[in-house]
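The data blocks that follow each hold one structure.
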Structure P
């Protein structure tokens, strides 16, 4: 799905606001498509948004597949806790994922709450349809 520059700027502003309101708990945020493209990102000085998109979409896909194999229901979020940072992924809308990098000391409950609050308020603008070849039609079940 192609989003307008105005929508991208608006979403990036909302991600910036979320980063600021978490008072250092969230260090960086990116809205990514399921196929690994950056749709919007926070302006936090880190130049890691492309890596977040590629890695986050891959992790989300693996989690989604595993959840299906386990008949666990829909995947809601995914957390990767590392020694110095925590990566949190939250389903945003069809075809997109909100990827957050948080400080290791952050309360994950607070981080996930902030992410879900953002998704609930603007989720319809966060979707991304799958890419297709020119002239190819897709069928959505």
Structure Q
């Protein structure tokens, strides 16, 4: 009997929901084959003062929620990829949602909702390969996580 609680990323969905500050109408960004959240960290502040003993005192300042990068098969007719490319060419932040595949026993997978700035949109072309795309989104503001259910 298998005890692992592992799940695959297959059927996870990354969606774009329009300009931040508007009611999101999420459109899936199709054909994504790999996505990765990274770079999240806290700004650590030195709170040492004249009353401190011999050890520095530190506190957490502001949190950087990092970025998400993803790549997939390029399809210029994909509504989600068109919106993503338009967001890259815009100075505004956009609403994004990432929903994981449900784990065993769940009907809805974990959901991540955030505002992001599309900082790159690349289309590498190779002689002996398919045309792909990759993108990087800098998360600005809070990253809201809803557990799967």
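If distance in nm of label points 7 Å out along Cα→Cβ at positions 18 and 122 computes to 0.9, which of P, Q did it come from?
P
Can you say which of P, Q returns -12500 when helix-only ellipticity at 222 nm (-39500 (n - 2.57) for each DSSP H run of 4 or more, over all residues; to 500) is computed?
It traces back to P.
Looking at structures P, Q, which one was percent of Cα pairs over 20 Å apart calculated from, given that it came out as 44? Mind showing how you got there, number by number?
Values: P: 44; Q: 57.
Going through each structure in turn, the value belongs to P.
Bear in mind these aren't lab numbers, they're just calculated from the coordinates by the rules spelled out. Owing to the predicted nature of the structure, the values given are computational and were not obtained by experimental measurement. Cβ atoms are built from the backbone, for glycine too; each structure is taken alone.
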